[in-house]
1. If distance in nm of label points 7 Å out along Cα→Cβ at positions 25 and 49 is computed to be 0.4, which of P, Q is the source?
2. Here distance in nm of label points 7 Å out along Cα→Cβ at positions 161 and 217 has been calculated and equals 0.7, so which of P, Q was it run on?
3. Suppose Rg and Dmax of the Cα atoms in Å, for residues 73-168 alone works out to 16.2, 47; of P, Q, which structure was it derived from?
Structure P
């Protein structure tokens, strides 16, 4: 008798074969556990694909090293580093304004059917996603979320049963991988200790957008501005509105 996991991977590969476009898939490979699974499924299914990883320049080095071990993954570099992008935007990315995702991570795949590792089990927001979707920013791009109905347990069982190499950060207790000091992370202290060089680059870039001569600017010093950016929650600080406000009324 086939196990539930065996049925899940067969279903996922059947989805790949059913929707396979003549030009092949664009596989979005982040270097995380879910993308390790979809890349392996694409390989096993025999469909035509091209796998891409988008560097952000704020990536954990361990993730970059893992990505480089994948011989069939194309590594795409951004037009601007994260630090130059922040200076160009004249403000750092925030929880309510994560412009960095669009420019550094989500730009590829225009005109393609993009295979992702998005799953309902990941969050309440993603629980509303569909297996096949059209990108709302680029109508020429569609998404095929082939493991959308997998649980985190299913993902790890698949990785272990097939002995798929994965990023070492998971063995250190990291649950999800993303940019160092991503505006959505709350693991600030641990990341600042683990990746001080990248965190110093963040600090320098954020402070470069401080506006000391603007009387409407909420913050008095660049250091105060930097500490505010690091403080992702602070519900009692009505002035900053959880990283929403730079200027006085």
Structure Q
């Protein structure tokens, strides 16, 4: 179970979830609760990252549809409890990322947004996954999704999705490297790719897509590769322009 984490449940937490048997959209998730092994005074469930994400969405749905206010609070607390364990997966992807080397300045332009961009300072020893995490924060996103970075084999100054897919070196979310589902990828593991290993040049352009469903595309321009690091945290946002769009558009609902 190297790709899974254990989440302990108290009897009260488990009993609360068992009440929603008929409301689970994915019965396999309910079954994980119902057959959970008891260890000591608690029950233990093993989740992959995708299963834990789905479980969080399920609890959020229960909470939104629950009319009893006290039960809503219980579900909200349960959501927060499960959400804390997501960091375990994020931490496991940070072992190859180190706060070392020169500082690179990357301008991340949100495609189709006009002029919404962020400049991010990141060190050579840090990884593309660390860059993804900072882009997520920079554009005020709420829910994690899979992603990929694309480095075109030839000069490409404008976004052309077809050409990008046809002729680029891809670095993707570590889960997409392992997944056998519709969003599986043969790309390189972004959590193991340091900025230094990419051999970036000033003026170079590469691309990043977040959420394989909604496809938020970004054009990234390398502005500097030899900056001197200070004592601040990296990666970090050093300049920004424009308001971040909502991750999900509910205007038609």
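Coordinate-derived values only; no laboratory data. Predicted model only: the values in this text are computed from it and were never measured. Cβ atoms are built from the backbone, for glycine too; each structure is taken alone.
1. Details: P: 0.4; Q: 2.1.
Going label by label, the one that fits is P.
2. Details: P: 5.6; Q: 0.7.
This value belongs to structure Q.
3. Corresponding structure: P.
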